[in-house]
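Only the coordinates and a few stated rules stand behind these numbers; no lab work does. Keep in mind it's a predicted model, so treat the numbers as computed, not measured. Cβ atoms are built from the backbone, for glycine too; each structure is taken alone.
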Structure I
């Protein structure tokens, strides 16, 4: 008898039928290394060409970094069927253009640049398919570049850099571990979803002890927590090499997860689920997709509201007040609950005690110690603090340097109605 276990997949593109589902992850390791001409353990910074000779900035340590990252692959390249690079990336100074990289001096691969180039603040987790022939077994040199565009300094930062190498069927490691013929598929209790959805996984019982964790993901329209620029996506991303924004991770059999859909917005198309299984030997496995998931017609409406227009950039420092607006409908009186979603690259609020306000009411979106990292917050909003029509957002920081950046998609409200 097969054991049922829950599941879902990481936010990357769907595989074609017949492609390998097993892969191994390798990451750029910074500990004890000087990768980019700065210091041991420093993340990868990237400049536009010529920053080291620009009189205005040449004495800044950031202007001397070389955009190089070293990534070690232990697998024999002959065993690889395909590969994709995975990144955690601060988009950099707004208006920076043409972010790209090469592998061991090969052709250039583009990194997402369009939102930064348009003047927005970005933080995202792109997955870029690459030609595995560019890699070698051992140390690989990944060179990153960008162009200045219309900004004062073309610059961005890669917090994490990794590669997923998908293994061919019959690879010795798969055969030795008796996983070469492994299959698993998510099981959703009902394709018409309630506010709480139980997900399990149908997997061969003999392989259950080999599983270290199961990571759950779903594809639906919702707040763009990955900063990809679209609301309809596989929700979930690797932040600090750990999955966040997904349905959950389970480490104990029967690996059951409950998906709370109460604040998931109304959907125009059916939803889907899939999973990544993490084995104890370090291998990862992507499951097939289970689609056709819908909400019942009787479900109360849930709506996602964006700002009507975002400042470019939505970035406050030196007492520069930035404003935005969210328009809410006349039937707001029928609402029963609301949430405020904000993604913030936190460079510090300085002496401002209430840096972010919605209709004059402060909400905590920063950590208060200028950590210079992405902070994603979901704040409950009392309905009395919202109003039909225009709702005002204000952002203020008085720091001399970085300040607070509100990243794409900007502040959003999710409102659930009684009927």
Structure II
């Protein structure tokens, strides 16, 4: 990037944290009278303060406000973390997602056939029991109050289609995200929790592709007009091959033609998965069927990707890309402190959550174009730790008309490698390495 590029990026961040914050402050009702802690100061204090330290206390955040040139007590800051403050920050998160640009696109081989690779998944956070009225937990042995993030991540660009906050009790199966961003030649990757025949049909009707695992209880048929369900597991057990694919029809009503791609699991993996299934059933005081335990001997995925372009081995490799969103959640929780959002009131929790998310979106927008160089692959945890080291300078610069921010961003980006590069992994190559080895 040139000096002009860094200046442009700085201006975009300034526009979000300063201009958009003030506008959203008016629209959300956060600004009711003139105050030294205006919407921009409030947003910068929380966003930059939580980026610098994920578990920052109110006193520490008040210290950030002081570095921004505004004195406010911890209790005064807490009073502003109300419903209007949460709505202000939510509006900015939505604006940042919607303002994404098609940059940092990484397409090789068969990846170039996709207009987008959308990975859909969710992550839960346990909350104080006092938040139960707004964020009911899933019950049982889980927390009585929890929040769930529903996320659609676009892998090719390294940015986000949507981030939605809901009660931990809300089922993934009812999420709109698997179908919301399905467009011609896009690929949607999702796990079992999102399995819905209606969603798969909708994706196919949008001239898009899906790739997901297959629940054992789903009805499959050998022919579109068969009345009897296909016993796929017994069929697989009778085959000498350890991997391959079948053409079947999904659903008693939908009869959607799909490819069923399979491979035999190693015995140790089968034993582990069966123990886990029995343990989970016991926790819920249920029994696990023999058919389900039998089916765990196989890894099975279903897709509508054309067989002429994608082999079974390539299908499983493409599905492994779904793990990238799990790594994002790990970054957010273990490194950025998103799971440390502790609050006794729902509105304060939402203020902290949206401030965390806004800061993380800014970080991802900075590093997305540099996720992979010819010589190295970027480690997001290392890059984030390195970015945190720049935060004190960034906070001081943002308090002084942003004049030095482009230089700070330039220093951060130009020194990412080798300080934030992934270590070489020959025995266990990363997903990008495996894609490159396969010519993808």
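Source structure of the calculated read-out (mean projected area of the Cα convex hull in nm², for residues 80-287 alone, 13.3) within I, II: I.
Which structure, out of I, II, was P(r) over Cα pairs in 5 Å bins from 0, in percent, for residues 224-399 alone calculated from, if the result is 1, 6, 12, 17, 16, 15, 13, 9, 6, 3, 0, 0? Value 1, 6, 12, 17, 16, 15, 13, 9, 6, 3, 0, 0 for P(r) over Cα pairs in 5 Å bins from 0, in percent, for residues 224-399 alone corresponds to I out of I, II.
Here distance in nm of label points 7 Å out along Cα→Cβ at positions 336 and 360 was derived from just one of the structures I, II, and that gives 3.0; the source is I.
Consider the structures I, II: one of them gives 1.4 for distance in nm of label points 7 Å out along Cα→Cβ at positions 64 and 88 as calculated from the coordinates. Say which.
Working: I: 2.7; II: 1.4.
Computing distance in nm of label points 7 Å out along Cα→Cβ at positions 64 and 88 on every structure in I, II gives 1.4 only for II.
Among candidates I, II, the computation of helix-only ellipticity at 222 nm (-39500 (n - 2.57) for each DSSP H run of 4 or more, over all residues; to 500) that gave -12500 used structure II. Each of the structures I, II was assessed by mean projected area of the Cα convex hull in nm²; the largest value belongs to II.
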